[in-house]
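Some structures are shown below for you to check.
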Structure I
Amino acid sequence: MNQDYIQPDNWSIIEEGFDVERVKSSESLFSIGNGAMGQRANFEEHYSGKTFQGSYIAGIYYPDKTKVGWWKNGYPEYFAKVLNAPNWIGIDIEINGENLDLAKCQSVSNFRRELNMKEGIYYRSFNATLANGTEIAVKVQRFLSLDLDEVGVINYEITALNSDAKIVFKPYVDAGVHNEDANWEEKFWEPISVKHSGNEAFVTARTFKTHFTATTFMQNSILLEGSNLSVAPVSVEETKDKIQFSYEVAVTKGQTTTIQKMGGYAVSMNHENTIIGAKNSIAKALEIGVFQLTENQKQAWAKIWEMSDITIDGDVKAQQGIRFNIFQLNQTYLGKDSRLNIGPKGFTGEKYGGSTYWDTEAYCIPFYMATKDQQVARNLLAYRYNQLDKAIENAEKLGFKNGAALYPMVTMNGEECHNEWEITFEEIHRNGAIAFAIYNYFRFTGDYSYIPEKGLEVLIGIARFWHQRATFSTYRNQYVILGVTGPNEYENNVNNNFYTNYIAKWCIDYAIDQINKIENEYPSDYTRIMNKVKLSQAEISAMKKVADNMYFPYSEEHGVYLQQDGFLDKELITVADLDKSQRPINQKWSWDRILRSPYIKQADTLQGFYFFEDHFTKEQLEKHFDFYEPFTVHESSLSPCVHSIQAAVLGRMEQAYTFYLRTSRLDLDDYNKEVEEGLHITSMAGTWMSIVEGFGGMRVRNNQLHFEPKIPAQWKGYSFKVNFRNAIIKVEVKQEGTNVSIEGNSDVEVFVNGESQLIKN
């Protein structure tokens with residue numbers, strides 16, 4: 001049974017009632033972020049129950065040393081940990097001599113959390129009876145400012161309900177934190193200094209090995225009945241990595257006292273002197289004030305929603321799901337900093353390590369292209385260009401030469417940092433997604449300038465890799481690619497994975513096409529690039545020979561391309577015939593059994609049909625979908641969205657809707673029973689794709705926008721906007737029909753169900 005405690009609501013994620021078994025799951029679901037930092041929904045006050053503490057700073061990581069045996073050549077030197085950052089939210093509370101701890105209270109009632117996605121603000125409230133009999137009501141408000149992205153704001157109110165009370169607020173900042181996955185209570189932050197002045201405190205620490213410096217700061221104000229008491233702390237406690245203030249307030253029965261705490265991080269990525277940076281952030285925040293910061297937050301989110309919102313009429317759970325996904329994507333990455341990327345857990349957990357996977361190129365770029373300025377997507381492409389030298393180094397470690405580039409499966413800085421053999425050495429299809437993103441960016445934006453400026457060098461490096469990675473088979477008289485893992489990670493070290501072979505061929509063909517185009521149309525760029533990469537016509541011809549003679553496994557009996565050479569050797573028992581007690585197989589079966597089974601983790605051959613839809617007929621898609629989907633267990637967060645889109649293409653709306661619900665509510669309903677570890681951020685872009693590309697049928701063909709709208713029977717209507725070449729196009733689909741409109745002054749021709757429409761303002 002999946003969890004189902006989140007209250008359906010169009011704009012908010014709501015939990016009612018306090019349940020210790022749900023705390024870690026809710027810490028993930030109610031996470032907040034602003035692109036520069038993020039925070040799990042940990043309690044501010046001390047909590048002695050089971051919890052997963054997590055604060056995160058974008059771009060900061062720790063290289064955990066890898067130890068291996070005889071296979072060390074080429075193996076990643078480290079696994080990049082996403083670091084738990086110093087704690088800035090902490091506020092211990094003492095009431096009439098008793099510490100507030102929800103795990104130890106006599107009773108907790110009226111407990112409620114709300115993540116208001118429209119405003120970008122997290123609310124929590126409850127009544128509690130402490131062990132000493134004191135009854136209190138608590139209201140907490142927290143957000144991470146979009147305007148001042150180094151600053152978070154907490155407004156923590158306590159009302160004495162049954163008696164007068166002495167309330168002691170004990171706010172702190174603490175660099176003595178651990179990672180959930182740390183061994184032997186290992187720490188990753190080295191304390192440097194602890195400073196305080198008045199109501200401000202600063203703890204500066206540096207990461208071991210990578211030497212990122214972060215000053216974690218706080219500023220506190222104490223209020224009584226809404227009036228600032230302008231008091232200083234009555235005491236200050238310091239250790240080498242923590243500082244804690246104490247503020248005492250006497251309240252009469254019925255009175256409310258509040259601590260307003262501003263905190264956050266100033267880091268060496270952005271500041272030469274992090275303490276000065278922290279002081280400046282506090283000064284800016286104080287100048288604006290908590291009230292205005294809160295209003296600014298609401299306005300900033302209103303602006304984001306104006307462009308990226310998707311409305312669904314008649315299905316609250318579906319509406320909540322898509323907004324949750326869009327909200328989390330925008331909390332994770334806003335495109336302001338080309339040094340950053342989109343980690344699979346964003347700011348919600350530590351799992352997987354690293355900050356960048358092929359998910360960014362395959363799933364996230366379409367969302368950012370269509371809902372932001374095209375510069376945001378360009379920044380994501382530039383991220384990979386800036387790491388091209390590292391990709392070439394990575395390939396060299398594996399024996400490739402002459403500028404061949406293998407982008408890492410997982411990275412923080414361009415180096416491979418994932419220590420699973422099959423991912424590091426075999427899952428090389430990731431290279432193809434990076435090339436595809438360059439093509440996809442041009443297809444959607446019409447901005448070709450990126451390719452001669454930067455993109456072609458990346459395409460050449462990737463093409464060189466595929467040329468060298470392919471092997472000529474005298475047996476088949478064709479080129480083969482051996483020993484790989486495709487997108488289906490439930491098959492390792494297989495030969496001729498269809499998707500890998502297909503995208504390898506496409507990458508080479510596309511690179512050669514762009515070389516020819518740039519030679520003819522951008523001669524100065526062509527000369528510059530060829531002088532730099534030293535690509536000869538002989539090498540181009542050799543590449544083309546590989547692409548033209550690539551082998552694709554095919555079954556005449558089934559009329560389908562085979563996922564890999566040995567797929568039909570498996571015992572082909574469908575998922576429908578698999579005992580439900582065996583699911584999910586990744587938690588019930590040995591790895592050996594999984595590898596021998598026919599079960600597919602996510603779209604694999606069908607991933608190729610998704611990327612290269614125009615290369616195949618609808619009949620071919622149908623045949624492959626009907627063959628592979630029955631063996632697909634969808635135990636990857638990236639799986640349901642591709643299947644939802646393809647089911648919609650095939651007109652199977654009930655199936656498309658089921659897959660959509662699964663992708664949109666993957667975390668809210670905890671389908672994979674792992675939400676307490678964090679959210680599946682990168683797959684959330686797939687939810688957006690399920691509606692826009694699946695139900696909306698949006699495609700770009702020959703520089704023009706096409707829609708083939710379909711609508712699930714469960715919905716009255718839905719709408720979305722896309723920014724297509726600086727024209728904001730709104731699509732509204734109802735059961736009765738479709739309306740396409742435009743914002744701005746330009747006229748745009750679009751195609752709806754194959755018919756041309758001139759959309760005028």
Structure II
Amino acid sequence: MRMNLGRFILLLAASMLMAVQAIGQASLTGMVSSDDKALGFSATVFIEGSAFGGATNELGMYEMRGIPAGTYSVVASAVGYVRVQKRVTLPASGSVVLDFNLEEDLALLGEVVVSGTMKAVNKLESAVPVEVYTPRFFKANPTPSVYEALQTVNGVRPQVNCAVCNTGDIHINGLEGPYTMVLIDGMPIVSGLSTVYGLNGIPASLIERVEVVKGPASTLYGSEAVGGLINILTKQTTNAPRIAADVFGTTWGEVNADVAATFNAGKRAETMVGVNRFYFGQRIDNDGDGFTDMTLQDRLSIFNKWNFKRAQNRVFTLAARFVQEERFGGDVDWEEAEHRGGNEVYGESIYTDRWEAFGVYELPMEEHVQVQFSANGHAQNSVYGETEYIADQRIGFGQLLWDKALGAHHAVLAGLTMRYTYYDDNTPATATADSLAPQNLPTHTYLPGVFVQNELSINSQNKLLVGIRYDRNSLHGNIFTPRLNYKWNSLDKLNTLRVSFGTGYRVANVFTEDHAALTGAREVIIAEDLLPETSINGNVNYVRRIYTRDEAIIGLDATVFYTHFDNKIFPDYDTDPSQIRYTNLEGFSVSQGVSLNVDAVKEGFKLNAGVTAMNVFSEQQGVRERQPLTEQFSGTWSIGYAFDRAGLSIDYTGYVYSPMDLPTLTTEDFVDPRPAQSPWYSIQNLQCTKRFDNGLTCYAGAKNLLNWTPWDHLPPGVSYMGNTQDPFEQNTPPGELVFDPAYVYGPNQGIRGFIGLRWALN
């Protein structure tokens with residue numbers, strides 16, 4: 001009896017204690033939904049500033065118990081939805097029901113991309129990984145061209161190919177510029193002769209965004225999209241400002257001006273016009289070698305886009321661009337009237353006239369069918385010392401695109417394409433084989449093609465994309481380029497995995513793509529009929545989104561990539577240092593590596609950073625060599641903080657590259673005094689921006705804060721470009737260093753300040 005009574009007393013005491021503890025505590029329950037649909041497993045609810053919180057169950061329900069009485073701020077959030085915050089007062093005991101209805105966050109995760117699948121699709125839903133960069137990203141480090149703006153994009157490197165004329169191209173994951181296709185509004189505008197000039201002169205005020213695809217895209221876009229593509233999307237007339245202007249200058253004397261306007265042209269048409277002007281005329285020679293450190297440039301670009309209003313909102317747009325540019329680099333004493341094309345004073349003078357026209361017309365029928373078309377002409381009159389290069393290229397492109405939805409989870413995209421290329425120049429590339437009496441023989445290349453893409457949404461978590469393309473090159477025959485893409489995402493869409501596989505091909509033109517073939521003293525040798533390059537490419541991409549309780553958003557984007565080339569065309573600088581020999585590789589070439597992007601946003605703070613580690617090499621006859629002018633490690637960053645109340649923001653941007661092999665002139669009998677490897681180097685920039693209420697923005701800062709230049713790392717008395725005192729090799733004795741502008745790996749400009757004004761009227 002006594003033991004039973006003791007137990008009873010203990011139980012009674014425990015119950016009373018629990019009852020006392022429960023006094024002043026309550027529970028909070030409810031449902032999280034969107035458009036009357038429960039957000040099962042995908043939403044988080046928590047009390048701000050406390051440890052109370054958790055995720056919703058499969059029915060979208062949440063529950064928090066043991067909450068002390070009081071008034072609280074309760075937050076509900078989910079990936080892809082606008083965060084909602086509510087205040088609630090909890091009683092001393094009992095349960096309170098608090099429901100949340102979330103709206104889709106179109107600004108954050110509703111980004112629409114088109115480059116991966118050739119049609120508008122939500123970025124999260126795309127089976128092809130696509131990176132999107134907005135004007136805000138590029139404004140953190142203002143530049144006069146898209147080419148320079150891409151320098152802070154991870155895995156994308158603007159590579160200068162000539163130390164004198166400062167022409168360059170875009171490398172993606174270690175693959176040279178010709179392997180990257182550049183599009184404007186989805187049209188293959190920049191290619192061939194314009195590879196090194198086409199990204200200049202696009203008015204920045206008219207750019208809506210830039211999409212970057214790293215990996216094979218030849219199935220949809222054909223030749224040149226072997227390593228990836230860059231799609232520059234211009235604004236629509238409906239979202240462009242009525243008037244916009246952006247002007248800045250640097251302490252070096254560079255001046256860049258963008259002016260744009262949008263207006264109605266009658267009741268059924270809208271048009272916008274953009275003008276870009278860039279001028280740099282200072283003959284700066286800070287390294288004292290007698291040559292300009294930076295190419296003088298005078299460029300005018302005019303862009304015009306029309307949108308026509310049609311029944312049922314069918315698409316009809318037309319656009320055109322004209323670019324005229326003059327550039328010079330070389331001896332500071334060079335004068336155009338006296339020395340252009342001569343052998344007394346060395347200079348590289350390039351005149352460029354370029355026009356482009358493109359558009360889209362949606363056919364008036366029930367089926368979604370579009371006609372896409374473009375045409376461009378590129379005329380170049382240039383001299384490299386006494387070497388004259390006159391070239392003319394015209395390209396016409398047409399595409400019939402059919403997009404068909406076969407139910408809610410199945411879609412087919414099919415296209416018929418035709419591309420015509422006319423090319424003529426004064427080099428052996430367009431001459432008959434008769435060496436005694438060569439005749440001019442312009443090339444006419446016809447490239448009809450057909451492609452089909454099948455997109456299947458297996459369920460809410462799995463998507464499969466299969467495509468194949470057939471092209472018939474009039475010079476090289478049949479070409480097949482298939483691809484396979486798979487996407488998986490978790491139920492809460494916080495994790496996304498993409499696997500891509502594809503093939504590619506490329507037909508090369510040495511003289512249009514590699515200015516090393518024209519500049520300097522090396523003789524160009526095309527040792528054989530160059531066969532088209534073929535490639536197999538695969539990559540795995542993983543994306544993770546993290547939403548923290550302190551309202552920070554963190555994104556992780558990791559990729560493993562691999563590309564295997566056959567018949568790769570490469571310039572051989574080593575067999576004979578006096579020559580550049582172009583041949584098909586008798587073996588294979590590989591580009592492989594990993595990359596990681598990190599972005600974070602929190603209360604005015606924004607971070608975008610990335611690192612890439614890669615190994616790019618070729619192997620023939622059992623000998624493996626690293627690709628020249630290719631880093632093994634790179635890092636980029638853009639860090640910004642906005643003081644919203646003051647209208648101020650600060651941006652810190654930059655990039656860093658590891659050493660890369662350089663094309664020296666070293667032989668068994670001669671040792672080039674210039675290093676065979678570049679050093680580690682970094683370019684860093686800082687900018688402060690002030691925004692005013694009247695739409696005016698003032699910005700100022702400094703570029704290349706560390707004042708890094710490539711010649712700082714040379715032995716005393718050695719010139720970066722070799723013997724600039726005798727560029728024509730008229731008096732250079734055997735065994736001495738000759739003129740060599742192909743030895744270039746980084747920018748020649750040191751530290752410089754800049755200031756600019758930006759104004760927009762919406």
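Quick check for you: by Rg/Rh (Cα atoms, Kirkwood Rh), for residues 229-556 alone, which of I, II is greatest? Can you show the working numbers first?
Working: I: 1.09; II: 1.02.
Structure I gives the largest value of Rg/Rh (Cα atoms, Kirkwood Rh), for residues 229-556 alone among I, II.
For helix-only ellipticity at 222 nm (-39500 (n - 2.57) for each DSSP H run of 4 or more, over all residues; to 500), the calculated result is -9000, so let me know which of I, II that is.
Values: I: -9000; II: -1500.
Traced to structure I.
Rank structures I, II by mean count of other Cβ atoms within 10 Å over residues 117-124 and report only the one at the top, that is, the highest.
Details: I: 20.9; II: 17.5.
Across I, II, mean count of other Cβ atoms within 10 Å over residues 117-124 peaks for I.
Suppose distance in nm of label points 7 Å out along Cα→Cβ at positions 269 and 685 works out to 1.7; of I, II, which structure was it derived from? Please list the in-between numbers first.
Details: I: 1.7; II: 3.7.
Going through each structure in turn, the value belongs to I.
All of the numbers you see were taken from the coordinates with simple rules; none came from a lab. It should be emphasised that the depicted structure is a prediction, and the values quoted were computed from it without experimental measurement. Cβ atoms are built from the backbone, for glycine too; each structure is taken alone.
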